[in-house]
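Structures for review follow.
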Structure P
Amino acid sequence: MFNISLTSSYTLILAIVLFLIGSIIKNKIKIFNNFCIPSPVIGGLLFSILYLILNSLSLIKISMNTNLMPSFMSFFFTAIGLGVSFSLIKKGGTLLIKYWILCGILAYCQNILTVILSKVCKINPLLGLMCGTISMEGGHGYAAAFGATIEKLGINNASSVGIACATLGLILGGILGGPVAKYLIVKYKLKPSYNNKQKSLIKSTPLGISKSYYGLTPYLFFEQFLIVLLCMTIGDFLTNLIYNITDITLPNVVCSMFIAVVIRNLNDKFNIIKIDLQLLDFLSELSLGMFLTMALMSIDLLKLSNLFGPILFIIFCQVIFIVWFSIFICFKVLGKNFDAAIIISGLIGHGLGATPNALANMTSISQKYGYSEKAFLVVPLVGAFLLDVFTMPCIILFINILG
């Protein structure tokens, strides 16, 4: 067998190459775009499958240095936190509050379900937890971030299981969201408040589709970069302080994101510094792309093979539950109207996958049946930002209870 050991620099080069390959494949093959599968998922998984074949044939063995992964992940969540503005939350009204609470309830139910099913499948509940809120509502970012935390508690392959579940969730969320909303619209003969199918819709830019950014200067770049790094540093300090005082385990990204939200909203009030959201969005996409690619390309699928059965069973049960919860609980609470039906397509999208899934589902339904302004305001705000207020405490609570 031929052994290859990659330094952190060579690992980063490989990750960039795989990210670019994933982007090319995504743009060439329509099905990946339709299901909003991120480019890092495509490139990283292709490499891990190729490595599985080569490793199983005893042809090659690769060891990678992925020390840069935590920094990329922390940067992503911190940049997201700087985009959370409380002034936008006020515009959503009671519908936003209702949807926000429902998503919080869903998060806790998903984790409770995984704990019960883990005992049925006779696997460690902490490992089963990776098939719940962490990978479903949290997506690939949470799967890798919290997976690393759970692995520190002695649970092997937690990140790999979470990323596998998040990938399945992306696919299923993209497949099911539209049909469920269509069922509700047809069954209850729902109509939009105004018929404007040609209205310009909010569209997501799935990870891996390049964005253009103009007006960039070295001063602006380093100014925004410094803001993020300061939030990360303060967040790391706060994480260690909380652990030393309370013995509660928190991922660094939680406190870094919290500090970023505080700084953003204080800055909105006192206008101390300039926060360039377009540049931060671009940088956060790059950091998440590198993190996910590294996480996926380093998965050892051979070690996961004996867990495929339990993972598929738990995900299947999660899908049944979220469809039931959406139709019989959320749809009624949200008003049982056209706006509620469009929101349901978004809920299934990010409840199983990610916010881009939600927006893609709502766009597809709106193009056929009509536009919902409320849905396109509420779902992105909750899915991209506010949901973390419920999901992070939920995940941390279960990790500390089960750990």
Structure Q
Amino acid sequence: MAALQPVRGTHDYLPDDSRAHRAVEDTAREVAERFGFGEIITPIFEFTDVFARTLGDTSDIVTKEMYTFEDRSGDRLTLRPENTAGVARAFISGGLAQSVPVKLFYRGPMFRHERPQKGRLRQFHQVGVELLGVEGPLGDVDVISLGYQLLDALGLTGRSILHLNSLGDPESRQVYREALVAYLSGHKDKLSEDSLTRMDRNPLRILDSKDEGDREVVAGAPLLSDHLNATSRDFMERVTGGLTDLGIAFEYDPKLVRGLDYYCHTAFEFVTTDLGSQGTILAGGRYDGLVKQMGGPPTPGIGWAAGVERLAMLRGEDAVTAPRAIAMIPTGADVESEALKLADRLRRAGFTLDLGYSGNMGKRMKRANKINARAAIIVGSDELAQGTVAVRDLDSGDQETVALSALEAVLVRFR
């Protein structure tokens, strides 16, 4: 019988992987808390409409990538492909409109059935923030600054650049939409079937198409930035002015768009060249129409999400090291019980103790070296009778006899 294998596009996070993964998530949570964001944990599956209604029924995510199933009650459910929609649903169903501004941080797994590639899995993990109830550009600056400070805390600001664009207000987007459709209508013979389908319903999505024929057409398309009204230009100027005040460098990217109508004004991405063609490591934007589209009260919002795997990969394997344990080494079976109780005492005092479960002293010392232990506590019957143990510094090889009553004080230097 063949051995069972993981599903394609999934990954087992062994201790070194999970340590790097957890470091990214914990850093994101700590930075978010400094900005006053509290953590929200939403279900990993929702009613399918939560995503189909918000992501657009012509989007690749909805038509090709979502893991959707029918449960035993006949309900259509979907594993979340992203979490902004889930947070917006929680905002509505939790009655949070009376508490704005609402500042939420999340982390957890997402699911998309797409071709696995470097830093992109079918089960992947994201951290993200959503700011709901703030309509002015100061909210945009604060959210972008949060993302910048996360990347800075991870040591990645020198390896990424902020790309920024304005999507304009609804009036500007409508003017641009008409100009874009007029342009695309003259190139229908070169567009893919997917783009022809999107022409009337979501023409801005064509700008994100990966089809080579579409990309050739899009290269000559009018730019949204050329169709902004005075209100939209003023909003973007206030965002860029705030970023400049904070010393956050950025580049205008007129090709950076979001295809759905509930997006407006600020769109942004932090991009690196160190991960190949898939260079976006943190992306977000303003979505003032989302909550209303989902059936809630009109509520402005802005947020971002970042892939944990990609951030951990960009940091590198040496970014997080395992804590070095102290090895507990009984010299024989007659003192194992006392060694166990001593290990328990020290763990309760906050020390990291590795307890070898079997083998003579030589084998246990080999294990201590294998796990890169910082020190070893050698427990012998004669020493116990005198109320002492031997403590060996495994880096220097120095060894000393230590009274049991003073053990915690001596071990502090090996934390």
Which of P, Q leads on distance in nm of label points 7 Å out along Cα→Cβ at positions 242 and 258, largest value: Q
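Match the computed value -23500 of helix-only ellipticity at 222 nm (-39500 (n - 2.57) for each DSSP H run of 4 or more, over all residues; to 500) to one of the structures P, Q, and report its label. The partial results should precede the final answer.
On the way: P: -23500; Q: -10500.
Label of the source structure: P.
Any idea which of P, Q comes out highest on relative contact order in percent (Cα under 8 Å, 6 or more apart)? Write down the numbers at each step before the final one.
Working: P: 31; Q: 15.
Comparing P, Q by relative contact order in percent (Cα under 8 Å, 6 or more apart), the maximum is at P.
Quick one: Rg/Rh (Cα atoms, Kirkwood Rh) came out at 1.11 when computed from one of P, Q, so which one is it?
Corresponding structure: Q.
Using mean count of other Cβ atoms within 10 Å over residues 282-289 as the calculated read-out, with 20.9 as its value, let me know the right label among P, Q. Please list the in-between numbers first.
On the way: P: 20.9; Q: 23.8.
Label of the source structure: P.
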With Kirkwood radius over Cα pairs in Å, for residues 130-321 alone computed for every candidate in P, Q, 17.7 is reproduced by structure Q
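When you work out FRET efficiency 1/(1 + (r/R0)^6) of positions 122 and 274 (r between Cβ atoms, R0 = 41 Å, to 0.05) for each of the structures P, Q, which one comes out largest?
For this comparison of FRET efficiency 1/(1 + (r/R0)^6) of positions 122 and 274 (r between Cβ atoms, R0 = 41 Å, to 0.05), the top structure is Q.
No value in this document is a laboratory result; all are computed from the given coordinates. These figures come from a predicted structure and were not determined experimentally. Cβ atoms are built from the backbone, for glycine too; each structure is taken alone.
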